[in-house]
Structure 1
Amino acid sequence: MDNGATQPAQAAEQTAARLINEGMRAVAGELANLAGTLRGEAQNMGSEGAAGTVQEAANLAADRVEALSDYLRTAEPDELVASLERIVRRRPLESVLVAAGIGFVLSKVVR
């Protein structure tokens with residue numbers, strides 16, 4: 001095989017993998033911040049009646065966001081892609097709806 005052609009391809013692959021890892025770590029950090037914000041806001045709510053229910057929901061959401069943050073911090077890109085493929089195969093309709101929702105939110109944020 002021509003090493004002249006494979007070396008640039010390998011370098012590009014390594015650069016892409018490094019950028020993906022950096023991006024995953026950055027997203028994990030932002031998700032950890034979000035989990036902390038959710039927990040802080042939950043503590044500011046009362047724990048009686050409807051406020052208590054909202055507080056529980058906020059804490060549960062913070063737990064889930066934090067778990068996702070931990071997963072992204074430790075997962076390899078190939079592992080993440082394989083997990084996403086399994087989820088999409090198991091729940092295709094929900095996956096499309098979530099992707100559409102994320103796209104909608106991102107389109108509003110980017111503008």
Structure 2
Amino acid sequence: MSLVMGRYHPGNKEQPAYIEIYVDNQLEGKSWYDLKLPILRNWMFANVLYHEIGHHIQYTSKLKLVKRENFAANYASCLRKNFSRQRYACFRPLFNAFYWGIKKSVW
């Protein structure tokens with residue numbers, strides 16, 4: 001059993017770059033609400049897609065100073081935040097209240 005969720009394939013002269021997402025691996029072990037609620041399903045697939053886009057950005061920009069997985073994870077985090085802010089702006093007050101509640105209970 002493979003735990004690979006996605007893979008980036010750099011392009012060459014004969015073939016353009018492309019990203020593979022392994023949907024079966026994404027869906028394995030998920031509960032019904034992960035699959036039925038659009039917000040959870042979108043985040044689940046966006047996480048892998050944005051990570052692989054991070055690999056593409058690093059490969060095409062020739063940034064070799066940063067470790068590949070760290071760069072892709074950081075880039076994915078930025079893209080996920082932007083996606084969430086744009087797509088789910090209506091939930092922002094709820095998230096802010098939730099975050100404020102957690103912050104108060106910890107301190």
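Nothing in this text is a laboratory measurement; each read-out follows from the coordinates by a stated rule. Since the structure is predicted, the reported quantities are computational estimates derived from the model, not experimental observations. Cβ atoms are built from the backbone, for glycine too; each structure is taken alone.
Compare distance in nm of label points 7 Å out along Cα→Cβ at positions 8 and 96 across structures 1, 2 and report the one with the greatest value. Walk me through the numbers before you get to the answer.
On the way: 1: 4.0; 2: 3.4.
Going through 1, 2 one by one, distance in nm of label points 7 Å out along Cα→Cβ at positions 8 and 96 peaks for structure 1.
Identify the structure, out of 1, 2, from whose coordinates relative contact order in percent (Cα under 8 Å, 6 or more apart) was calculated to give 20. Provide the component values of the computation, followed by the final result.
Working: 1: 26; 2: 20.
Going through each structure in turn, the value belongs to 2.
Given 37, 17, 14 as the derived value for semi-axes √(5λ) of the Cα gyration tensor in Å, which of the supplied structures 1, 2 does it correspond to?
The read-out was computed on structure 1.
For Kirkwood radius over Cα pairs in Å, for residues 40-87 alone, which of the structures 1, 2 scores highest?
Working: 1: 12.5; 2: 10.8.
Comparing 1, 2 by Kirkwood radius over Cα pairs in Å, for residues 40-87 alone, the maximum is at 1.
Work out which structure the value -32500 belongs to, where helix-only ellipticity at 222 nm (-39500 (n - 2.57) for each DSSP H run of 4 or more, over all residues; to 500) was derived from one of 1, 2.
Working: 1: -32500; 2: -20500.
Computing helix-only ellipticity at 222 nm (-39500 (n - 2.57) for each DSSP H run of 4 or more, over all residues; to 500) on every structure in 1, 2 gives -32500 only for 1.
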